[in-house]
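Undergrad: Pasting the structures in now, so scroll down.
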Structure I
């Protein structure tokens, strides 16, 4: 048994093709918006997640600059102010264009079963214990459990016996014997995973758009949320707020719960 901690790795985020954007804006007469990059009015570091959300929003109303749409008499030029207005007006569809991909490491099957409830705007590729043989049982213990000596002793002993049984089955089935076909290994490994606890740590790639992330962060860091998923989404929230503060900066952290100013955008 190996004690582990849930970890979050941001592995992908939007990357814009500014030449293609410039060609489009030349067609519609909105070149002034892109010129703001040269003046430093847009994010100086080219914050692609925020620029993509703003681009999608402005396209909806042709609000690149005054005069392109006669109905638009005032154009916000401050990006943070613009995106806050998107959130306040519940124009959440433009946020669906912005996605982040995470490698979630050492998270339990308890957590992934909870995570599967959030399907819209999400893609999941999870480590398969039908193919991946368990040799140890990585396991996360909350702090309150680690402070209970008798509980830890009994839990560690139980996990040790389950881990030993995994090793026994591998030997019993001769899975490392010469010439054992992969089909046979997969068949036996699929059976062996049935004797792993639901709390065994695993991994997955989880991709979600900003609209889904905002809702999931709120729901899964709430006081009543399961404690492991609450810990994980607190860490995810910190990552995305650093990446796109104009899209996640309205949250207030109250005793670990991330509470947005604008809900269910």
Structure II
């Protein structure tokens, strides 16, 4: 599936984990990639490793002024934006036993990064997306359907469920303009910042419940992103695509 070489793709969180895997996949397809994140050091390192088709912009996606400046800079440099991938996200573990003041702080952090940040990026990028052919792809999680595999996902599951609602609303508004908006809900993806902290017993227990009998990898998610970003997916919008080996389906 060869994408046009003139395409410009923005990937938030493209300096680590799933976001980086998506950036690598687009670069392999000879696509211009702009990775965005808060850690300037890892952004620079990742950009250099990705090669000449990659650029980076340091930005805190929870801050509207920074988002607007970063998007304007991309447009000035490349002239257009074809695809936005909202991959930036973080979990913070909150249960009903978390002290209220601490829970509120963690809740705000999770909602701001996972939901507000995606909202601000979509708002800033939307006026510049190619029409027709523009794409917005949000990276969610199966925890948005299940509430998580164990207690602690109060903020993360709520934020990602909100991301689904944002996906639907953006699809409703932008699809008549030839811009599709979809989300991907991964299941267990190995070797990410989140799953690398889990015990082997926890990983194996989830794999045992997964019909395909293995953990996912970032390339599984990246392949789905490439498809949703392609011209072949122009009739798909408002969809939450499960990439989880059958762990959760029917949604």
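Read the figures in this text as sums done on the coordinates, not as results from a lab. This one's a predicted model, so the numbers in the text were calculated from it and none came from an experiment. Cβ atoms are built from the backbone, for glycine too; each structure is taken alone.
Undergrad: From I, II, which structure was distance in nm of label points 7 Å out along Cα→Cβ at positions 60 and 204 = 4.3 calculated on?
TA: II
Undergrad: Can you spot which of I, II the value 29, 17, 14 was calculated from, given it is semi-axes √(5λ) of the Cα gyration tensor in Å, for residues 28-171 alone?
TA: Comparing all candidates, it corresponds to II.
Undergrad: Let me ask another. Work out which structure the value 47, 22, 13 belongs to, where semi-axes √(5λ) of the Cα gyration tensor in Å was derived from one of I, II. List each step's numbers first, then the result.
TA: Values: I: 47, 22, 13; II: 27, 20, 18.
Source structure for this number: I.
Undergrad: Also, I was wondering about something else. Upon calculation of relative contact order in percent (Cα under 8 Å, 6 or more apart) from the atomic coordinates, which of the structures I, II produces 18? Walk me through the numbers on the way to the answer.
TA: Working: I: 28; II: 18.
Computing relative contact order in percent (Cα under 8 Å, 6 or more apart) on every structure in I, II gives 18 only for II.
Undergrad: Can you spot which of I, II the value 0.85 was calculated from, given it is FRET efficiency 1/(1 + (r/R0)^6) of positions 156 and 180 (r between Cβ atoms, R0 = 35 Å, to 0.05)?
TA: Numbers: I: 0.65; II: 0.85.
Derived from the structure labelled II.
Undergrad: Something else about it: Quick check on the output: 1.00 is FRET efficiency 1/(1 + (r/R0)^6) of positions 100 and 212 (r between Cβ atoms, R0 = 30 Å, to 0.05), derived from one of I, II. Which one produced it?
TA: It must be structure I, since only it matches.
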